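Q: Structures incoming, each one as structure tokens.
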Structure I
Amino acid sequence: MPVQALGKKVAAPKRYAPDILEAISRQEGRDALGPLPKSMVGHDCWHLYELSWLNSRNEPQHCVGVLQVDSASPATIESKSLKLYLNSLNFHCFASEAQACEVICSDIGRVTQSGVSLTLLPPDGLAAITREPAGLLLEAAEQGVVEDSWCDLTGDISRQILVTHRLRSLCPVTAQPDWGTLVVDYLGHPMNLGRLLSFVESFREHQEFHEQCVERCFTELMRQTCAEALTVSAFYQRRGGIDITPVRSSHAVLPENWRTGRQ
């Protein structure tokens, strides 16, 4: 039986422990949102900063992992159990980097019930995948009066990339805060910037998993704006040596490995 780590004090394992991984059903969170946009696709990009194991000479190997999980998978991974699983690899011997990668993908794929991909980088490879999102920073823009309307239906259809660092939500189990940078890539009538920023700030006391928060943002924006195209990404800051960037879109988006400096 898997060890139930969520919400409990569990010591870091010193033996390979794939059964410690816990699944979180995506459907349970989606049921609370009502009908989802049929076009919604996406992925979750996890950065694993404390990925280490032993080689055949018992020498510790250390790298940064970039794990990609399709949002169509039936389940996602509970982050504390993922951290504990990665800890369990620290004293385990793999014959090669390829074998380590294969085992990790197999274990996580079993939990998510889907194929996953893992890219391994040297620790100094982080600089190459670190950049800041381009776009209009909402908190620096002139907001004006916050109106009920989400967009100006008299305005021309145009593309806007909107960024805010004010995303704050709470873990649904521990109620601890999680901070993130939200990026909205939008094609439609001009967005009401004050309305969008007010909506993002409404998550400050909202308890939900990261992936569910992003799907809630995406679903609400699609409902309220009838966007012609929309991609919502949340670059959540790391906790426990792991960060996650859920991405949800109205169209196919190629998964990318990049992260922000705040992560």
Structure II
Amino acid sequence: MTLHMKDQLNRQILLNQTPRRIISLVPSQTELLCDLGLENSLVGVTKFCVHPNHIKKSKTVVGGTKQIKLEKIKQLKPDIILCNKEENTKEIVKACEQICAVHVSDIKTTDDCLDMIQQYGLLFNSELEASKIIEAIQNDIKAFKAYASNLPKLKVAYFIWRDPWMVAGKSTFIDYVLKLNNFHNVFSSIKRYPEVSLKELPELDVVLLSSEPYPFKSKHIIEITSILPENVMVKLVDGELFSWYGSRLLKAFDYFKSLRNSL
């Protein structure tokens, strides 16, 4: 069997057989692999791969998403390494290409997410499992869009970091998910993850403080509330459900409904 396909950066991938030894350098993709029934094929993960919660104990940790241990990766003799354009650097992808085939995902929308799941189904001979996850996510998205269309459009800022304060801007998956929620991201005109000043924020209805990558806590609500106008609501939100693509989306839309109802 020879499998010839392109990843989401249009890079050619040529495999002589279905990969049996997989390294994932992306936490959300690690979770997806397990939900596709491929946990036994996973040999290496990152220190940030926390779902399922036992995965780091049963697999070899090969570093983080920005810094990897190449020798450890080589020793695992992988058939394929899974990366992501945003999570991993170009240097990491190039280094991994010297070891084996590398698939790079590029996720900005839920359509990109569903395309990646379909590609994984093809790559790992798990097309039936992939199709079930895709169908479930599609149904959830359709139902949620109908629900969200009747909601008021609220002006929001989604904070991902403190000191310096940073927010999610355009060309990010988070910005896309905010739009799905019928939120207006007040920083949607600025690319990626700009630094902002709390004293110079645009007019807002809600500030969302993500649980990751910076672990915002209740004390930060107090800190920000003291600076903002009284009518601005500040909420802690589950960053995984706003930024993890893949099978985590199966948990996202019920959460988004609860969040909107709380506003």
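Q: Could you tell me which structure in I, II was used to calculate distance in nm of label points 7 Å out along Cα→Cβ at positions 41 and 233 as 1.6?
A: For distance in nm of label points 7 Å out along Cα→Cβ at positions 41 and 233, the value 1.6 is produced by structure I.
Q: Here's a follow-up. So if we calculate relative contact order in percent (Cα under 8 Å, 6 or more apart) for every structure here (I, II), which label has the highest result?
A: I
Q: Moving on to the next point. Here helix-only ellipticity at 222 nm (-39500 (n - 2.57) for each DSSP H run of 4 or more, over all residues; to 500) has been calculated and equals -11000, so which of I, II was it run on?
A: The structure behind it is II.
Q: Let me ask you something else. Supply the structure label, taken from I, II, corresponding to Cα extents along the principal axes in Å, for residues 153-240 alone with the calculated value 30, 25, 21.
A: The value was obtained from structure II.
Q: Shifting gears a bit: Supply the structure label, taken from I, II, corresponding to distance in nm of label points 7 Å out along Cα→Cβ at positions 217 and 249 with the calculated value 3.4. List each step's numbers first, then the result.
A: On the way: I: 1.6; II: 3.4.
This figure was derived from II.
Q: Once mean count of other Cβ atoms within 10 Å over residues 33-40 is calculated for every structure in I, II, which label goes with the largest value? Please report the intermediate quantities before stating the final value.
A: Values: I: 12.5; II: 18.5.
By mean count of other Cβ atoms within 10 Å over residues 33-40, the leading structure of I, II is II.
Q: May I pose another question? Which of the displayed structures (I, II) returns the greatest value of mean count of other Cβ atoms within 10 Å over residues 73-80 on calculation?
A: Answer by largest value of mean count of other Cβ atoms within 10 Å over residues 73-80: I.
Every number here is computed from the coordinates shown, using simple stated rules; none is lab data. Quick caveat, the model's predicted, so the values are computed rather than measured. Cβ atoms are built from the backbone, for glycine too; each structure is taken alone.
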